[in-house]
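Engineer: So, here's a batch of structures to check.
Values quoted throughout were computed directly from the atomic coordinates according to the rules given, and no laboratory measurement underlies them. Every value quoted in this text rests on a predicted model; they were computed, and no experiment measured them. Cβ atoms are built from the backbone, for glycine too; each structure is taken alone.
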Structure P
Amino acid sequence: MTTMMASPTTMSGTGYEAIGAKEFATIQKLMHDHAGIVLKETKQALVEARVNSRLRLLALSSYTEYVQYLEGAKGEDELVHLIDAITTNVTHFFREPDHIDCLQQEVAGWLEAGKRKFRFWSAGCSTGEEPYSLAMMLRQVQGIEGADVRILATDVSTRVLKKAMAGRYRLSKVEAVPEQYRRGAFSPDGGTHAVITDALKRNILFRRLNLNATPYPIEGMFDAIFCRNVMIYFDRELRARIINEAHRLLNPNGLLVVGHAETLLGVDSKFGFLQPSVYRKVNA
């Protein structure tokens, strides 16, 4: 692989010598093979910055030593920390709200048709804003009272899952939630933060899941799967596997929701277009 890497004697700005081509290639391969994440050469600076904290914590003096550590006896455990460090987690409550509105309309229609059991999956849930947004919206659907509603929320990063399960957010984030959804969903916590109420958390199950590890060890079927702004980090082969798994795990007429920057174009899938970045399972 031909790269434009800095020489081994160049300082990276992190206090360590810049990562070499061999070490960067090793991390690229590990991230791709284990998490499906494609790290292009332009991500060298990001890798250096994110891995720097691991070097300090492990008292290692170079990226070369870190790669050797990854390849050693404790490498499997450290790989989880590496994925945590490198994965980017940018999210907020009611992101891309047209998706939430679309699901709200679908759920209302299903309720009207007599459906009383609902299952949803937030794949790549990050720090929890997406599944909590879904839970807040679902409470507002007329007739949902007494229905059996569950949300599975997964992410490959144990770091963000810990934050998601805590459900503690800065007031600046909370105050951006529309009032009709915010009411009764948060409790104050020390003036600068608010915490998701137990009532809202009750129907959400957080679990670690690697989207690269197909088939997924999931029992049951879903009415909607939100996999938004996740597949942009993956290659075409993994995107196809994720979409195939989504089709397998969706109920008839279930919805697959991807990010506005994503599309199913170019991937052979059994989904029909419903609205931009929302697709309905074709049951054939």
Structure Q
Amino acid sequence: MAGPKLRAFRSRAIYRAILAISFIGRRVPLPVGRSLGRAIGELGWRFARRHRRKALENIAIAFPEWPHARRRKTIHDMFLHLGASLFEIVWLPKLDANNLKKTTTYEGVERVLEIARSGRPVVIFTGHCGNWEWLAAAIARAGLPLTALQRERDEGGLNDFIRDIRAANGVKTIDRGSPGAGRDLIHALRTGVLGFLIDQSLRVESVNVPFFGRPAQTPVGPAKIAIRAGACAVPVFIERREDGTHLARFLEPVELNRNDDPVALTALMTRAIEDQIRRAPEQWVWMHDRWRQRSSRF
């Protein structure tokens, strides 16, 4: 099965599995859903051998000083975390102001709210740390109208599914490369905040910046957008705590002007992502081939 056909097949399979999980996840209490998710994560650890192997290879690059047993435990915990996150994501349409208070704590959001209310553009930089979809909902629920950029998937139904989950909590989605995407990005900057995930190697305009001591191709477009807009760049992360609740951390905003260097800003935000991964290494997607060097059209 050729590459595009295989990706399309996988996307359809993932979409159907998510629909089944969603049917269950929205009908059980959140703690029960998390437990079911961890059980799925345990199966992933045992049987997704290729992803487990790639994750162990990558964490050895990042933490060569760790003993093998510690790296192995971290990747095992990552599978459990991702399983719990999956059930949380399908449950997200049930999030409201009342259960938000019970499940999510904010740190540093007040100063970002002040910047946004002053009329200055805000661009949020984050990575696939913690439950990033929960973070998007938490940002919007905090009073920061969020628009997120996403890459289109081979299975259109999966795009719509994710877009609908986000929309239930006031998060707008723009598909990368779609007609009118540029216009929508400008509108989002004028009326709310833009959010970008920049911790993956993608076929987009990229630059090499340090990531755990190695050059890693990183999208530079978000930094260019933020600089051209004279925005405040804010690194924002979420992490799961031991009691199952989430902590959304808004780090110090970086004020930008049009003379700033987008490569330097990309490196700065990537360093913030690395610091967050060091805080909670079991809550990052280690199976992604982060140091892959792709050919670029740009």
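Engineer: Assign the value 15, calculated as relative contact order in percent (Cα under 8 Å, 6 or more apart), to the correct structure from P, Q.
Structural biologist: Details: P: 15; Q: 23.
Source structure for this number: P.
Engineer: Now, a different point. Compute FRET efficiency 1/(1 + (r/R0)^6) of positions 44 and 260 (r between Cβ atoms, R0 = 41 Å, to 0.05) for each of P, Q and report the one that scores greatest. Mind showing how you got there, number by number?
Structural biologist: Numbers: P: 0.90; Q: 0.50.
Top value of FRET efficiency 1/(1 + (r/R0)^6) of positions 44 and 260 (r between Cβ atoms, R0 = 41 Å, to 0.05) goes to structure P.
Engineer: Out of P, Q, choose the structure whose coordinates give Rg/Rh (Cα atoms, Kirkwood Rh) equal to 1.01 when calculated.
Structural biologist: Working: P: 1.01; Q: 0.94.
Going label by label, the one that fits is P.
Engineer: Please state which of the structures P, Q yields -11500 when helix-only ellipticity at 222 nm (-39500 (n - 2.57) for each DSSP H run of 4 or more, over all residues; to 500) is computed from it. Mind dumping the intermediate values first?
Structural biologist: Working: P: -11500; Q: -16500.
It was calculated from structure P.
Engineer: For mean count of other Cβ atoms within 10 Å over residues 92-99, which of P, Q scores largest? Don't jump to the answer; show the numbers that get you there.
Structural biologist: Numbers: P: 17.6; Q: 12.9.
Structure P gives the largest value of mean count of other Cβ atoms within 10 Å over residues 92-99 among P, Q.
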